[in-house]
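Peer 1: Input: structures, listed below.
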Structure P
Amino acid sequence: MITVTLQVEGMTCDGCEQSVRRAVEQVSGVSEATADHEAGVVSVRMVESADILAVRSAILDAGFTTGAIPRSG
């Protein structure tokens, strides 16, 4: 498992955090997601083979914008 942190623009409240978290957790290979609207990030715990582009697409489909470069941690 790895953890990747992505910048997310457009989250303004706890409801936004829940929307992002639910969307990301639907992606195959993702085991957990934690969103923080104040920091503007989502941390994603996933298997190394999971598709980061699918994660970004899920965020976009939920109505938010992602930063261009993921940060691993």
Structure Q
Amino acid sequence: MKYLIIIEKTNTGYSAYSPDLDGCIATGETPEKVEQNMREAIAFHLEGLQIEGIDLPEAQAYSTYVEVTV
């Protein structure tokens, strides 16, 4: 499965979340580490949903950039 993750720079490294998976977040010192941690967090999150008998959410979020004139 593929889920969009949003990665943001913080004062101490990076944080990430997936708009399709409420409460599923991760942090890391580098972009590569936060991506790795997020993969693990998503797998753990989805396993938990399966154990609870909850249907896995389908990915619906997407990203794009928009141009604005200032």
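Any read-out appearing in this document is the output of simple, stated calculations on the displayed coordinates, not a laboratory observation. Quick caveat, the model's predicted, so the values are computed rather than measured. Cβ atoms are built from the backbone, for glycine too; each structure is taken alone.
Peer 1: Given a computed value of 1.5 for distance in nm of label points 7 Å out along Cα→Cβ at positions 4 and 20, which structure among P, Q does it belong to? Walk me through the numbers before you get to the answer.
Peer 2: On the way: P: 1.5; Q: 1.0.
The read-out comes from structure P.
Peer 1: The value 17, 12, 11 for semi-axes √(5λ) of the Cα gyration tensor in Å was derived from one model only; which of P, Q is it?
Peer 2: Among P, Q, the structure yielding 17, 12, 11 for semi-axes √(5λ) of the Cα gyration tensor in Å is P.
Peer 1: If you don't mind, another one. Which structure, out of P, Q, was relative contact order in percent (Cα under 8 Å, 6 or more apart) calculated from, if the result is 25?
Peer 2: Q
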